[in-house]
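Some structures are shown below for you to check.
Derivation of every value follows stated rules applied to the coordinates shown; laboratory data play no part. Small disclaimer: the values here were computed from a predicted structure and weren't measured. Cβ atoms are built from the backbone, for glycine too; each structure is taken alone.
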Structure P
Amino acid sequence: MAAAVSCGHGVTVSGTRVDASLHDFRIATSRTAVPSGTVTIVIHNRAPATHEFLVLRTDLAPEQLPIAADGLSVDETKVGHAGEVSDVRAGTIETLTLKLRPGRYVLICNLEGHYLGGMHRSLIVGAASGATG
């Protein structure tokens, strides 16, 4: 899966657009389902702190991802890694463009304690509709 990351206000979108808003201990998205293919996630960090944004392919429920030995983050080696933006600074907008196959994905912030605090959201790829939620 190829990934392209860009930053800034002149957001370029390829394929299906999903807006994701990062808040302290919550991720909200404009869609919960998208067709497979090129998907551009426009990430708005509305929180007062830097976050990261990971797209993981897994059949596990968003709140049931495997926890790493540190007890504070997801063990990324036990789920499929589709793409990420490592640092989304407070008040910024980043984009992540991915070629996604049909399946279940979970969007998370994996900084220590953030996933456990509720920073996760499901995204279904290949669904017939792009439901909002």
Structure Q
Amino acid sequence: MNRPEREGRDLFAIADLAREFGISTRAIRFYEAKGLLTPERVGATRVFRRRDRARLMLILRGKRLGFSLRDISDYLSLYDADRTQTAQVQLLVDMVDKRLKLLEDQMTDLQTTLGELREIRKLAAERVAQG
């Protein structure tokens, strides 16, 4: 099924979403158990709407960017609480700033470690060459 057809659909089975996003149905059930997704039920069958699909996209993007499930949950809950989305956007700015700082600090630490390892390798290789 191509993307335009998916975008126009109103209902999705859990297997459809799992296949589309390349994740397991178990992962989707996990996000449901954490309260991040709230599919409707038809008997024992989960029925996901476009809203659930959009939330799943945001969850997966947030995880890919390194945000915690709590951060993602806080972000998603603000959508329902504030239709102007002002608080949601401000939270996003704060979360991104915090994540950028953490990654920049990690990059600095990695650059220091790489420099030290290169120096150790150089000294060790010189010693081997000497003999």
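Once FRET efficiency 1/(1 + (r/R0)^6) of positions 54 and 118 (r between Cβ atoms, R0 = 41 Å, to 0.05) is calculated for every structure in P, Q, which label goes with the largest value? Numbers along the way, then the final one.
Working: P: 1.00; Q: 0.35.
Sorting by FRET efficiency 1/(1 + (r/R0)^6) of positions 54 and 118 (r between Cβ atoms, R0 = 41 Å, to 0.05) in descending order puts P first.
Given 0 as the derived value for helix-only ellipticity at 222 nm (-39500 (n - 2.57) for each DSSP H run of 4 or more, over all residues; to 500), which of the supplied structures P, Q does it correspond to? Please report the intermediate quantities before stating the final value.
Values: P: 0; Q: -24500.
Only one of P, Q returns 0 for helix-only ellipticity at 222 nm (-39500 (n - 2.57) for each DSSP H run of 4 or more, over all residues; to 500), namely P.
Any idea which of P, Q comes out highest on Kirkwood radius over Cα pairs in Å?
Numbers: P: 14.5; Q: 18.1.
Going through P, Q one by one, Kirkwood radius over Cα pairs in Å peaks for structure Q.
Can you say which of P, Q returns 4, 16, 25, 22, 19, 12, 2 when P(r) over Cα pairs in 5 Å bins from 0, in percent, for residues 46-109 alone is computed? Spell out each step's value before the answer.
Numbers: P: 4, 16, 25, 22, 19, 12, 2; Q: 4, 16, 23, 24, 16, 8, 5, 3, 1, 0.
Corresponding structure: P.
Kindly point out which one of P, Q the value 37 was derived from, the read-out being relative contact order in percent (Cα under 8 Å, 6 or more apart). Kindly include the intermediate steps, with their values, before the conclusion.
Numbers: P: 37; Q: 15.
Only one of P, Q returns 37 for relative contact order in percent (Cα under 8 Å, 6 or more apart), namely P.
One of P, Q was used to compute mean count of other Cβ atoms within 10 Å over residues 70-77, and the result was 13.9. Which label is that? It would help to have the intermediate numbers written out before the result.
Values: P: 13.9; Q: 16.5.
Among P, Q, the structure yielding 13.9 for mean count of other Cβ atoms within 10 Å over residues 70-77 is P.
Here distance in nm of label points 7 Å out along Cα→Cβ at positions 14 and 38 has been calculated and equals 0.5, so which of P, Q was it run on?
Values: P: 0.5; Q: 1.9.
Structure of origin is P.
Using distance in nm of label points 7 Å out along Cα→Cβ at positions 22 and 102 for the comparison, can you identify which of P, Q gives the largest number?
Numbers: P: 3.2; Q: 2.3.
Result for distance in nm of label points 7 Å out along Cα→Cβ at positions 22 and 102 over P, Q: largest is P.
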